[in-house]
Structure 1
Amino acid sequence: MPFTSEQILERRIWKHLNKGLIQYGLLEEGDRILIGLSGGKDSLALLEFLARRAQIHRPKIKLEALHVRMSNIEYESDTSYLKTFAEEHNVKLHIRETSFEMNTDHRKTPCFLCSWNRRKMLFETAQELGCNKIALGHHQDDIIHTTLMNLTFQGQFSTMPARLHMKKFPMAIIRPMCMVAEKDLNEWSILRNYQPQKKRCPYEHESNRTDIKSIFQKLEQLNPEARYSIWNALESEHKLIEE
């Protein structure tokens, strides 16, 4: 019997997830991993597939999840849905709340300040729970978009690595979805009926990332292999692992 379209998609995501995990050495025996669960499709898929991976005997890993509320940004996730979702996958969800002050320095946008404070809460909670890794839901498109942004606005060939070891304390950031395409996650979220956020972030369409995403789509129209060309360049320059 042939595979259904949903099964083919699931197998493709699972294949690319495991390829990233192995190729960039993201999992080790005894890892205790804190998943950043924002409530978006990417983090929901990350939790779902990592929870499935945790059922495999080796390497043995333990998962926790954290949802951070930003009290002064007008967006909202359904935390009861997130709790139920995490519980269905045998992952304990922690909820924390934080905020930030708007800065008059225009170089520090609300997106930057929100991200920085969320990351701070992730590190604090990871240390509190005894986690040695933090898993984020960035996919391959996110990593490529960051590369193009850094080239365009900073004049640097760099990106968000698949694995980043922190220098100040013994912890690493990992991106298990690093080889999964965004279009696959979009399709998967529809098939799995992931519930959207109640209110979306009011700043999400005001960043340079939105413009870069549009530019990358045009690049792929010009050259369908553009994704792999950029990815191969990142690999050859050792940009996807940072010790």
Structure 2
Amino acid sequence: MSEPISERTHNTPAFLFDLDGTLIDSVYQHVLAWKRALESCGVELAVWKIHRRIGMSGGLFVNALLRELGHPLDPEQTQRMQTLHGDFFAEIADQVRPLPGATDLLHTLTELEVPWAIATSGHMRSARHGLKMLGVLDGPAPIITRDLVRYAKPDPDLFLAAAEKLDHPIQNAWVIGDSIWDLLAAQRARALGIGVRSGGYGGDELREAGAFRVYDDPADILRHLDELGVRGT
């Protein structure tokens, strides 16, 4: 006889999702918005260097990029870049779409009573559009944004806060993300990391950063939920 869902999911890991590049196809819009923001402040950087830092918090992102150029910035300049990034991203946010399988994956987890949350390095200002598209903005699942924690990725604060909101032990959680910063944060949080290629990082890079498994996108995760300890019957 099948175990009742309420008992079976007691030991099922919680799913803690990154947002950009993991559930929504927004990485390259963020790259272009950051490029415009940097150029508006007189900083020229190749697009690939910007992409490699997507997933960090805004302040850490700016500092990491400018360290390569040897251009120190004061806090006001850093804040201006972050504000401009938000403005420029808002102009192209209507280009963003959910990644294949994202809404179906979240719906399936909800139906199976598997706990899940979203933890993003973005502020609610930039995350709101994507959360609306996924239909989760005003839903019951916890949404943890940069506004709610002291430090963002690669620090573990976002995922720790998400697990706490779920009242679920972080050691029994999957952290699902598209960047090495998600996976480094997962290790620091003592959670197991799952990588997705949908943000532009290769499988080998994600594994080297600590990914326990790597999938193409949310649709691929949905097809392999049994590998992650989730069964429908």
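Computing distance in nm of label points 7 Å out along Cα→Cβ at positions 79 and 95 across structures 1, 2 gives 2.9 for structure 2.
Structures 1, 2 were shown, and semi-axes √(5λ) of the Cα gyration tensor in Å at 32, 17, 16 was computed from 2. Kindly point out which one of 1, 2 the value 163 was derived from, the read-out being volume of the Cα convex hull per residue in Å³, for residues 87-222 alone. Corresponding structure: 1.
Structures 1, 2 were shown, and FRET efficiency 1/(1 + (r/R0)^6) of positions 31 and 135 (r between Cβ atoms, R0 = 25 Å, to 0.05) at 0.45 was computed from 2. Tell me which of 1, 2 gives 3.1 when you compute distance in nm of label points 7 Å out along Cα→Cβ at positions 39 and 215. Checking each candidate, the match is 1.
Read the figures in this text as sums done on the coordinates, not as results from a lab. Because the structure is a prediction, the values reported are computed rather than measured. Cβ atoms are built from the backbone, for glycine too; each structure is taken alone.
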